[in-house]
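Every number here is computed from the coordinates shown, using simple stated rules; none is lab data. Just so it is clear, the model here is predicted, and its values are computed rather than measured. Cβ atoms are built from the backbone, for glycine too; each structure is taken alone.
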Structure P
Amino acid sequence: MFELKVSANFSAAHQLRKYRGKCSRLHGHNWKVEVLLKSNRLDRIGMIRDAREVRKILNSFLEELDHKYLNKMSFFKKRNPTSENIARYVYNGLKRMLPQLVEVRVHESDSVAVCYRL
């Protein structure tokens, strides 16, 4: 089994509804997003997928989130914009474009990360 991990970043603001603590107030993060692709098969030149292509797809998708107030986005109007729900949002949004995608990891800080996989 081969694995390819590609990462990118975005910055955005949010506030957690029904949370008791500082995160209930408007604040922002510089999130790091990692995508993990797995495959038993390699392409004709020996890659799972070109990492530059994956990074381009990931960066393009993250543009929807970058410098936004996440609570105002339709996906997060009924779901709290937690790192967990951000990871699910990214996974669901990328799966069609990256069929080998198995995991999305969202880092909200250097010491806290959430992983979403099916």
Structure Q
Amino acid sequence: MATFMFLILDADVPEKEAAGRGSGIEAMSKYAGELAQAGKMKGGAPLVPAKQARTLGRDRKGKVKVIDGPFTESKEIVSGYFLIEAKDRREAVSLARRCPHLSIGRIEVREVMEI
């Protein structure tokens, strides 16, 4: 079995608009429950709004800088994640296809590297 992360992606919309998407939480909770019952769920959670994020990076002199929010070039934000177990990428994609978030956003499926 391999571990995969489903990155739940949303358009970077104002928080007021994003608040209207709360009705999808019930559908996402049901989906998470189905993954758990199938023994596929390892973890996951929604994330607080991106404006509460902090991005760290180094400036040209090597000093670490802290920037409010995500990078401004971002057209999408990660609004949550699931960690799941699947036998391979094909199964992971099949599980992601059932996610109700696809009605309003995108899901990036990434295998977690074993180290």
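Annotations for the structure displayed:
- For 1.8 (distance in nm of label points 7 Å out along Cα→Cβ at positions 3 and 83, calculated) the corresponding structure among P, Q: P
- When FRET efficiency 1/(1 + (r/R0)^6) of positions 59 and 91 (r between Cβ atoms, R0 = 30 Å, to 0.05) is computed for each of P, Q, the one that comes out at 0.10 is Q.
- Entry that produces 48, 40, 18 once Cα extents along the principal axes in Å is calculated, selected from P, Q: Q
- When relative contact order in percent (Cα under 8 Å, 6 or more apart) is calculated for each of P, Q, the greatest value falls to Q.
- When distance in nm of label points 7 Å out along Cα→Cβ at positions 27 and 107 is computed for each of P, Q, the one that comes out at 1.9 is P.
- Top of P, Q by mean count of other Cβ atoms within 10 Å over residues 51-58, largest first: P
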